[in-house]
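These notes open a run of structures that come right after.
FYI, it's all coordinate maths here, none of it is from the lab. Computed from a prediction, not measured in an experiment: that's the story for all the values here. Cβ atoms are built from the backbone, for glycine too; each structure is taken alone.
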Structure P
Amino acid sequence: MAKSIISQGNTTNEAIEKGLKELNVSRNMVDVKILEEEKRSFFSILSPRIVKVELTLKEEKSEDVKAIKPKREIHLSKEEQEKAYKNIDEFMVQFIKNLPEGTKYEIQPHEDLINVSIDNENLGFLIGYRGETLYAFQNILSSIAGKGINNKVKVILNIEGYKEKREKTLEELADKMAKTVIRTKKSVTLEPMQAYERKIIHTRLQENNKVETKSIGEEPHRRLVISLKSK
């Protein structure tokens with residue numbers, strides 16, 4: 001059942017704002033129902049109004065917690081896998097000439113996706129701040145892989161083992177922030193992250209019986225909030 005609270009204020013907006021603050025969510029994440037508008041005193045028309053509202057959290061729409069609508073599964077035929085491999089390989093043969101000497105790449109076609117890994121030292125410029133360049137390049141490779149193929153081809157790119165390192169860093173961050181929340185009894189809101197990064201933290205803390213996670217805000221500024229579980 002969706003979580004609901006009753007909030008009150010001298011005006012409707014004040015009551016709503018108090019409720020949003022208590023839930024630590026934005027306005028578009030709740031349904032609002034005005035329950036009551038009354039005078040604080042029956043005998044005095046000068047007494048301020050009391051407005052009571054009920055705020056109910058909407059169903060979670062975050063892709064990192066649960067999907068509303070499952071994505072269509074990709075099934076590439078052998079011919080499509082070979083075509084995608086060839087498309088990427090032809091591009092990489094030329095692209096790698098612009099990278100530091102000794103850079104190597106590997107392409108591994110699968111029925112549901114194509115794995116591409118690039119390895120060498122000093123490829124940080126291809127990763128970018130928190131992987132921004134890497135993910136942009138990954139999207140480009142997906143477009144290249146799909147040339148002449150009816151199916152959408154999903155490419156997973158890894159550079160210098162960045163994703164494994166990032167996953168470990170995020171898991172350590174999740175553990176550290178969970179301890180902070182438990183110690184201070186105050187929620188912690190993390191910086192905006194990509195969906196897959198939020199999912200790593202959510203998964204890491206899913207079995208923690210003292211804290212819970214939720215996403216707030218809109219992309220690309222969506223954030224993860226870690227808070228104490230309601231008793």
Structure Q
Amino acid sequence: MNNDELHVLYEDNHLLGVVKPFNVPVQQDFTEDPDLLNMVKDYIAEKYQKPGDAFAALVHRLDRPAGGVMVFARTSKAASRLTQAFKERRVQKEYLCIVNGQISPPKRRVKHWLKKDRRKKIVTAYKKPVQGTKKAILQYQRIQKIDDLSLLHVVLETGRSHQIRCQLSKMNYPLYGDHKYGPAEKGQQLALWSKFLSFPHPVKDEPVELQAPPPQTTPWTFFDVP
């Protein structure tokens with residue numbers, strides 16, 4: 001992916017809000033595939049003619065197969081304050097996802113306790129707290145159902161690794177295209193999209209809101225996506 005393909009939603013001296021494409025890692029991993037953090041740094045270096053390695057900091061994450069809205073810090077002060085905002089849950093995160101099955105009830109607040117196996121890179125959900133788990137809470141609302149699929153709007157109250165994928169799979173509604181937590185068919189794309197992100201600006205006394213719709217590709221085209 002080239003720098004001119006970076007979809008920028010918001011930009012000032014402190015922040016850069018962008019859209020993460022599906023299947024692009026947020027930072028370099030063992031595959032050495034092009035990653036979003038370095039794309040952001042290259043964009044800043046080229047646009048502002050910064051010599052050497054331009055500064056950009058990762059303050060939150062999206063799973064590699066997922067896509068959608070993300071924000072990067074352009075200064076160390078912004079990075080510190082944004083990290084604190086995420087930690088203190090002063091950030092609103094909303095997602096769209098498509099699950100297998102006609103989910104019921106159509107609206108619910110769901111609580112689990114999650115435990116991550118770092119070696120296997122998989123998260124297990126429990127209905128009650130056990131040793132090594134962290135509480136995970138989300139709210140979902142079904143927007144539309146077609147055949148054996150449901151389009152959901154999800155609001156996270158906590159920000160755990162693989163949270164949406166793991167919690168909905170535990171409820172027997174795995175995400176479409178989830179090859180880790182569901183019965184996805186070969187070639188299916190994970191249907192998880194970061195639709196909306198709101199947070200306090202790290203320097204100015206004002207909120208920042210970023211939003212973007214999912215791409216017009218399968219399975220999103222099956223639905224009337226808001």
Structure R
Amino acid sequence: MGGGIPKQFIEINGKPILRYTLEKFQLCSDIEQIYVILAAEYVNALSEIFVKEWRITKFVRAIVGGAQRYDSVWAGLQHLGEDVDIVMIHDGVRPFVTPRVMRDSIVAAKRCGAAVVGLTPKDTVKYIDHDHVERTMDRQRVLLAQTPQTFARTVIMSAYQIARKNASFSTDDAALVEQSGGVVAVVAGDWKNIKITSPEDLIIAEAFLQAGMRCE
């Protein structure tokens with residue numbers, strides 16, 4: 001994104017992106033607890049802000065993340081209580097997630113043990129090798145994965161333990177379940193559920209907010 005501030009703290013209309021995201025989970029009746037994974041320098045300062053200023057009453061604790069995404073997720077998983085049955089892992093910079101997506105993900109994870117949210121591509125998808133096309137993919141069999149990705153706690157814990165033992169990680173949590181032999185259900189995503197990672201995404205997010213797009 002550029003600049004000296006982590007992208008989840010960039011403000012849109014005077015509010016940090018992360019706050020928009022946390023408010024979606026605060027408002028969803030299916031969510032009981034919220035854990036936030038942060039860089040070490042933000043943990044103490046933000047823990048009070050989440051509750052006192054942002055009114056995220058479901059917030060449990062902030063956890064220091066790691067060098068890679070999978071290190072951060074693993075750190076979060078280790079702080080969950082044994083009474084937690086379903087775990088939802090979500091990017092802090094996807095502030096337009098909807099209750100429908102969350103609810104459907106939970107239902108699918110309860111049924112199959114794991115669920116990934118995703119979309120069928122609008123564009124033609126080409127499989128390439130360096131600078132040339134090897135073949136054209138069937139769009140109906142390709143998924144653009146989003147978050148949240150939702151799991152039975154025992155399933156995702158086991159997948160991470162196997163991945164750590166074999167040093168075989170991915171940028172995607174569901175992939176760890178796949179490589180451990182688990183079944184991952186597909187949940188229909190939402191085109192508004194963008195991941196804000198570039199200046200162009202900020203323009204889109206501002207347009208969504210101006211159009212009054214909220215959780216439906």
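Could you figure out which one of P, Q, R the value 2.2 for distance in nm of label points 7 Å out along Cα→Cβ at positions 123 and 203 was computed from? Kindly include the intermediate steps, with their values, before the conclusion.
Values: P: 2.2; Q: 3.3; R: 1.6.
This figure was derived from P.
Consider the structures P, Q, R: one of them gives 1.9 for distance in nm of label points 7 Å out along Cα→Cβ at positions 19 and 51 as calculated from the coordinates. Say which. This figure was derived from R.
Hey, Cα extents along the principal axes in Å, for residues 115-186 alone derived from one of P, Q, R reads 56, 32, 16; which structure?
The value was obtained from structure P.
Going by relative contact order in percent (Cα under 8 Å, 6 or more apart), which of structures P, Q, R comes out largest? Numbers along the way, then the final one.
Numbers: P: 14; Q: 19; R: 23.
The maximum falls on structure R.
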